[in-house]
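Please go over the structures that come below.
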Structure 1
Amino acid sequence: MANGKKKGAKGERDLSKWWKTWTGYDFTRVPASGGLRWKSMANATTGDLVCAHDIHSRRFQFSVECKNYKDINFEHIILNTKKSKIHGFWKQASDDAIRGNKVPILFMRYNGMPKNMYFVVLPTYVFNLFFPTLTKMDYPRFMVQGFDDGVVIMNSQDLLKFDYMTLHKNLKKLRRNA
């Protein structure tokens, strides 16, 4: 196994633990690191992680993409260059989510970041479901236009402050009414 594959597999296992901390449910890596494809959309497995809980796995609304890189250059977003890895990561996350009728969410890390800390990229409409109820965010976040309808990039530690089940219910209601 190449070093990049090992790093990616370890990153996905670590992210599975982060999701368990936030949701209380077990998560597991998708076989072939997100490369598993079913012919039927009803069986679509998308992203790099899946919820492994017997009941909640069928209700889990996110397609989780995980990226672990030496560095992540945020200036490429603002410069709108073709070198922007983040645009490519988001396109992959979005395409997978569409295929599985899920909501994309991207977790990114670069070398040297504190353990259990990620940059989280999520659609603005998802961020707006919980942002008004947060009393304090410890880390800066920014909104970016030019990614579909816009995204928010935030620190995963601030996402942990919001109750997952409340977000799950609000997102389910929003998607049902869309």
Structure 2
Amino acid sequence: MSTVHVSHSTEFLTGVRDYFVELLKEEQPATAKVLAAVREGEWRPDPKSRSAAEMAWHLAASEVWFLKSIADGKFEGTDEAPMPSSLHEIVTFYEKGFAEQIERVAKLTPAQLAANVSFFGMENPNYRYLDFCLRHSIHHRAQLATYLRPLGSKVPSIYGGSADEPWQGPAAA
């Protein structure tokens, strides 16, 4: 993500906010299903990789942290809070944290969205981090989804059916 300094209209900023809030809300159920499908244990695909539990925690914690940071208008600390002791606690943290933080983001004003915010050496209007949050979450959800079958878990439907959860069409969603 490059540094951007642009002036935008109120309509643009609220439109971008509403668009990304809706996209993030649409993605949340799939992320929750993937998190819930992870089994307890320390399985990892490679010694250099995170374990399934560590990947689940990174996905949950970072998405909530990104949303909180965007709502706060500042990125402080890191997304790596202490990992809960069970996967159930990770899912509960994610569902509660996502609901709280997405509502805060949905209430951001155009001025808050346009404000330049520092993020690990980059300086961008705050609204740009909504896209980064979405892409980061999708990236790590996909990584975690590839862990599921080797763990003996069922792979949920994400954007369409899977061998374990065939697509049933829009009425089943």
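Rule-based calculations on the coordinates, nothing more; no lab input. Only a predicted model underlies this, so the values are computations on that prediction, with no experimental measurement involved.
Numbers below:
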read-out	value
Read-out relative contact order in percent (Cα under 8 Å, 6 or more apart), computed value 17, structure in 1, 2	1
Computed 30, 19, 13 for semi-axes √(5λ) of the Cα gyration tensor in Å - originating structure among 1, 2	2
Which of 1, 2 yields -19500 [helix-only ellipticity at 222 nm (-39500 (n - 2.57) for each DSSP H run of 4 or more, over all residues; to 500), calculated]	2
For Cα extents along the principal axes in Å, for residues 48-119 alone computed as 40, 26, 15, the structure of 1, 2 it came from	2
If Cα Rg over 2.2 N^0.38 Å, for residues 8-103 alone is computed and equals 1.21, the structure in 1, 2	2
